[in-house]
1. Upon calculation of helix-only ellipticity at 222 nm (-39500 (n - 2.57) for each DSSP H run of 4 or more, over all residues; to 500) from the atomic coordinates, which of the structures 1, 2 produces -25500?
2. Can you say which of 1, 2 returns 16.4 when mean count of other Cβ atoms within 10 Å over residues 10-17 is computed?
3. For relative contact order in percent (Cα under 8 Å, 6 or more apart), which structure out of 1, 2 has the highest calculated value?
4. 28, 19, 13 is what came out when semi-axes √(5λ) of the Cα gyration tensor in Å was calculated for one structure; which of 1, 2 is it?
5. Work out FRET efficiency 1/(1 + (r/R0)^6) of positions 82 and 138 (r between Cβ atoms, R0 = 35 Å, to 0.05) for each of structures 1, 2, then name the structure with the largest result.
6. Looking at structures 1, 2, which one was mean count of other Cβ atoms within 10 Å over residues 34-41 calculated from, given that it came out as 15.1?
Structure 1
Amino acid sequence: MRQIEKLLHQYGESHQNRTNIIIHGIAVPSIFFVTIGLIYAIPVPEMIAQYQVTFAHIFTIPMLMYYFKLSGPIGAAMTLLTIGVFGGIRFLEYLEISVWQFSLALFVVMWVLQFVGHKIEGKKPSFFEDLRFLLVGPAWWWNHFFKRFNIKP
């Protein structure tokens with residue numbers, strides 16, 4: 001069994017309850033969005049900012065490399081999600097909504113929601129055992145779409 005398959009299987013063990021799956025289907029991509037939003041909001045030195053590069057841009061490079069190392073389809077899907085996240089962040093800026101305030105508020109709400117899901121599930125979150133599962137969650141989310149089109153992760 002490939003590493004990505006093992007990780008998705010392990011993650012899936014604590015995500016069996018339908019309500020918890022639905023909650024995670026909303027919360028996982030939201031948390032991905034707002035985590036990048038929070039990192040994006042960290043001020044960068046002027047010498048970097050002049051190139052319109054943020055810490056979020058820098059952070060996503062090794063993150064996406066990790067996803068591609070696990071699986072080409074997961075890496076490609078996470079690249080699309082990441083592009084969408086940056087587009088969403090730019091849209092917040094266009095609307096003159098504070099990225100860090102929006103991200104922080106939604107971060108708290110979505111984590112509370114996930115813990116409610118795990119309470120319903122009766123199992124603790126996977127990342128309590130292995131922090132890699134914080135990155136596996138979005139891959140697990142994509143894997144639900146992949147199954148519908150018979151794409152192997």
Structure 2
Amino acid sequence: MANHIQIILKRDVGKLGRAGDVVRVRPGYARNYLFPNLYALPASLSRLVQLESQKIQAEQQRNKLQLDAEIIKNNLSRIQIIIKSKSGESGKLFGSISVRDISFMLAKHGFSISHKDIKVNTPIKTVGIHDVEINLTANLKTIIAISVVGG
């Protein structure tokens with residue numbers, strides 16, 4: 001490996017590494033492919049220091065988002081979502097409750113949760129209590145109960 005240079009990957013490169021990795025490659029590969037295609041930068045002391053600083057900031061931001069998600073999860077467990085919908089005498093709804101309806105009701109309670117982060121296992125087409133899964137982060141989920149009332 002005497003004839004290799006050190007680079008910092010700006011993007012994921014198959015079989016070489018992920019964005020932010022510091023790797024050693026042959027000079028020709030870096031000069032002719034990685035640098036012109038903006039996949040990497042030459043590793044200098046200032047860039048390595050900057051990279052470490054960015055990694056620390058990203059880790060702090062991930063920790064803050066995780067903590068915020070834990071707080072939201074605790075607050076979600078304390079609220080009761082009631083959705084009114086037209087229904088027949090047998091308790092069957094005229095239509096169904098969508099994830100957008102649930103997102104709208106959560107927004108009324110002060111929670112800004114996208115409909116994309118709400119998962120309903122079976123369509124809500126009857127009056128009663130239904131469990132709904134909410135993805136707060138990639139690794140933190142919670143289940144809340146939605147009460148559907150006929151009207």
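Every read-out reported here was derived from the displayed coordinates using simple, explicitly stated rules and does not represent laboratory data. Just so we're clear, the structure is a prediction, and the values are computed from it rather than from any experiment. Cβ atoms are built from the backbone, for glycine too; each structure is taken alone.
1. Working: 1: -25500; 2: -9500.
The read-out was computed on structure 1.
2. Values: 1: 16.4; 2: 12.5.
Considering all the candidates, the number was obtained from 1.
3. Details: 1: 43; 2: 18.
Across 1, 2, relative contact order in percent (Cα under 8 Å, 6 or more apart) peaks for 1.
4. On the way: 1: 28, 19, 13; 2: 52, 17, 10.
Value 28, 19, 13 for semi-axes √(5λ) of the Cα gyration tensor in Å corresponds to 1 out of 1, 2.
5. Numbers: 1: 1.00; 2: 0.75.
Greatest value across 1, 2: structure 1.
6. Only one of 1, 2 returns 15.1 for mean count of other Cβ atoms within 10 Å over residues 34-41, namely 2.
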